[in-house]
1. Given that helix-only ellipticity at 222 nm (-39500 (n - 2.57) for each DSSP H run of 4 or more, over all residues; to 500), derived from a single structure, equals -13000, which label among I, II identifies that structure?
2. For structures I, II, which has the highest computed value of mean count of other Cβ atoms within 10 Å over residues 86-93?
3. Could you tell me which structure in I, II was used to calculate distance in nm of label points 7 Å out along Cα→Cβ at positions 14 and 118 as 4.2?
4. Relative contact order in percent (Cα under 8 Å, 6 or more apart) was computed and gave 24; which structure, I, II, did it come from?
5. Here semi-axes √(5λ) of the Cα gyration tensor in Å has been calculated and equals 28, 21, 16, so which of I, II was it run on?
6. Out of I, II, which one gives 3.8 for distance in nm of label points 7 Å out along Cα→Cβ at positions 22 and 166 as computed from the coordinates?
Structure I
Amino acid sequence: MNGAKFFDVEEAGLFYEKGLAIPSRTLYIGSETYDKEEKSESGVDFRMAENVVKGLHILNSMDNNEITVLMNNVGGDEYHGLAIYDAIKSSIAPVTIMVYGHVMSMGSVILQGASKRMMTPHSTMMVHMGSLSVAIDQRDIETHKKEWDRVNRLVDDIYLNRIREKQPRYSPNQLKEFLSTERYISANEAVELGLATEVMI
């Protein structure tokens, strides 16, 4: 991490509360909350999107030095995930994402926005064909189906563009087949496929 230095108490508090460490130009993307009754993490949601977009704006307004994102993410909402992806992709400063633990579903899409996409040796990626997290009224089924298809095409293009950097002949049909079921892949497999750039040693 570029320019790392000791935090003071206020800076450390900001990192723990908002996931932003200004001295080391680091953001953390994990889960904002945990529901004890549902036994589930919040994953990618509006709070995460707000914090990441704001954090990137702050760091980009300071200088163009590398930004590091530490990630351990279960996935979540498609729209908020794409907002984070776009914010990372459009960052003036280059962004490196370092995956610890797991990067699942929408988290794996967010990962593709970074210049460097690094995974620890014991981390896991999960990819699949997503589904929109919306309540569907019977009268609007066709409308929601079209939207579900549109968002899935956006996600497919993100995956496909990255895979083709490593495997230029990889086809949309191959990707469709690959995403037809949940796929858990190791860090090394993610690099071989093209969905990560390197395994951290």
Structure II
Amino acid sequence: MRRVLVLFAHPNLRESRVHRRLLGAREGLEGATLRDLYELYPEFDIDVAAEQEALLAHDVIVWQHPLFWYSVPPLLKQWIDLVLEHGWAYGSAGNALEGKRLLSVVSAGAPASAYGSGGYNRFALRELLSPLEQTARLCGMDYLPPWVVFGSHRADEAELDGRATEYRAVLRWLTSGGHEARDLGDRDFLDPRDPALGIPLDQAGVR
């Protein structure tokens, strides 16, 4: 079993229908650990040593967050700045994270049609997240295509239930190591319904 660390960053979880549902889908799933950064560090006083220890103890890292101005919430940005230190995460002697995998789990208020050359956001979501992808690569990590909840502002309860089921399936797929044998290519995002990925949605189960 692969150990998955979900680093969750949302400054106002109480008001988020999407992320409260996604976090609920993770509950009880063996091998998937949650660290809620805004709960741990309400004053932004990040314990770098503790965060690095958590990274070392896991095989797959998930950054779960809403899209904030085409990027990450401020606490996750500070986490990246402080935790991924030169000489530890990157640089000539920085190889602590080499070989691990990183997945971005993102909610976006706009629909999927808003992203890409024909949409009003002009770029595919994976393009907008390219700084995160390059961060992973600089640290010797393998960046997976992001898993995205598009249209989060208008999603109804049935849609949210479906996406929560998908998320649990993705996490189970990561803990099983099923992703390691797959050529994920240059997909704009990870689609659990793609049969080529072998993600067992029928066994997802949401608690």
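A short reminder: the numbers here are calculations on the coordinates, not readings from a lab. Note that the structure is predicted; figures quoted are calculated from it, not measured. Cβ atoms are built from the backbone, for glycine too; each structure is taken alone.
1. Numbers: I: -13000; II: -9000.
The read-out comes from structure I.
2. Working: I: 16.2; II: 13.5.
Across I, II, mean count of other Cβ atoms within 10 Å over residues 86-93 peaks for I.
3. On the way: I: 2.3; II: 4.2.
Structure of origin is II.
4. Structure II accounts for this read-out.
5. I
6. Numbers: I: 3.8; II: 1.1.
Of the structures listed, the value fits I.
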